[in-house]
Structure I
Amino acid sequence: MIMLENVDKVYRTARIETLALANINLTVEDGEFVAVMGPSGSGKSTLLHLMGLLDAPSTGSIHLSGKEVRAWGDRRLARLRNESIGFIFQSFHLVPDLTVLDNVEIPLLYRKMTGSDRRKRCIRALEQVGLGSRIHHRPGQLSGGQQQRVAIARAIVGEPRILLADEPTGNLDSQMGDEILQIIEELNKQQGTTVVMVTHDPRMAERTARTIRLFDGRQVN
């Protein structure tokens, strides 16, 4: 499903060069649930951004479903992200002036769908995360855990094959964090969604099938 070969990522400015990732070689199989762990600054988020095609490697190659995507143009990459990859972030990134339903609908606006079909999909996704009764609320009227549920609904409304989660429970208390992780586990087990989750919490990592560990931009396992 996802394969990185000999991947380096270097950030350069006029005065400094920073090696964020070095010689990354890993494969995430279709339907796997994988955790990525490491101290702050170890390259976890950079790795997730590369997997999600939000950034490009400095050297090396990235394959999705057997296709090498490094040479693809921005428009083709954007279409692949929209159709195949869902993103969940630690900060919910909801639009405060939009309703819950409108926030979830955003990824579908880039697809050729009727408004009625978009609405049906959004309501189904919100019901899946337990927020079917909150579609007309705005983010400010919701708790942190509810806002993260909205973010998950937005990530899955397009029925992606891959879900990338960057500290999805980092801003939540332990009980709400467990509930959010349970939703992600159900997506993986019941729908076969491939999940890669960055986390600092060993308890969360223990619930995944495998852990990738990074230190100073390098794999250490």
Structure II
Amino acid sequence: MMSKSYRTFEFFLLFIVMPVSLAFPFDFRIKGLGILGAFSYLLVILFMKTDTRLRVQKGIDWKAFWQRIFVQFVIIAAVTTVFVWILLPNALFCVPRSNLQLFGIILLVYTFLSVWPQELIYRTFYFKRYQDLFPSKKLLIFVNAIVFSLAHIFFKNTLVLVLTFIGGLLFAYTFVKTKSTTLVSIEHALYGNWLFTVGMGEMLAFPGQEACG
């Protein structure tokens, strides 16, 4: 593995400079090339320099996972439903009520083209690459939540940053506990798709909710 100095500099560029730069107004084509280049670099390092493999890990305790996720999901669902019902009543379950086809497409696209790449970057790559840079597991998880929130700074929405920080803590905990990209991707997809379902998709740049008023 490369030196700590090199990986510290790499971490700074990939997880701080890159996402912050996306919040500034410049040509989206340059932004796209930057994202593509960074993601390609991450994949090369991840699959050539680590033992990462695209497979479902053996020995996963699915029962314990689903028991914990069920409790968390019920709490998240209750809080977000009340939030939307009070502040955005017209958006409550707007898309599944008005356009089931679009709703299904968004769930699939978000799960496989957004969640999975994010988890490869922010959990699998991050924990395999930088674990020894931090003096404690708690700090490792806390910083992971910060940089995951920072990845959404281009939305320029404080609520999004708060939600993604909380999500980052939950996802990091799951990954540390299970070492499974599969499980943390399921968890991420479940919560993210719920936010779209309940009516908070507009702030996360999901299409379709503008039609609900």
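Readers should treat all values here as calculations from the given coordinates under stated rules, not as data from a laboratory. The structure displayed is predicted, hence computed values, not measured ones. Cβ atoms are built from the backbone, for glycine too; each structure is taken alone.
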Could you tell me which structure in I, II was used to calculate FRET efficiency 1/(1 + (r/R0)^6) of positions 4 and 60 (r between Cβ atoms, R0 = 35 Å, to 0.05) as 0.65? II
From which structure (I, II) was distance in nm of label points 7 Å out along Cα→Cβ at positions 116 and 188 calculated, if the value obtained is 3.9? I
State the single structure among I, II that was used to calculate mean count of other Cβ atoms within 10 Å over residues 132-139, giving 15.0. I
Compare distance in nm of label points 7 Å out along Cα→Cβ at positions 68 and 124 across structures I, II and report the one with the greatest value. I
Thinking of I, II, which structure, once helix-only ellipticity at 222 nm (-39500 (n - 2.57) for each DSSP H run of 4 or more, over all residues; to 500) is computed, gives back -10000? I
Can you rank I, II by mean count of other Cβ atoms within 10 Å over residues 20-27 and just name the one with the largest value? I
Computing distance in nm of label points 7 Å out along Cα→Cβ at positions 12 and 140 for each of I, II, which one ends up highest? I
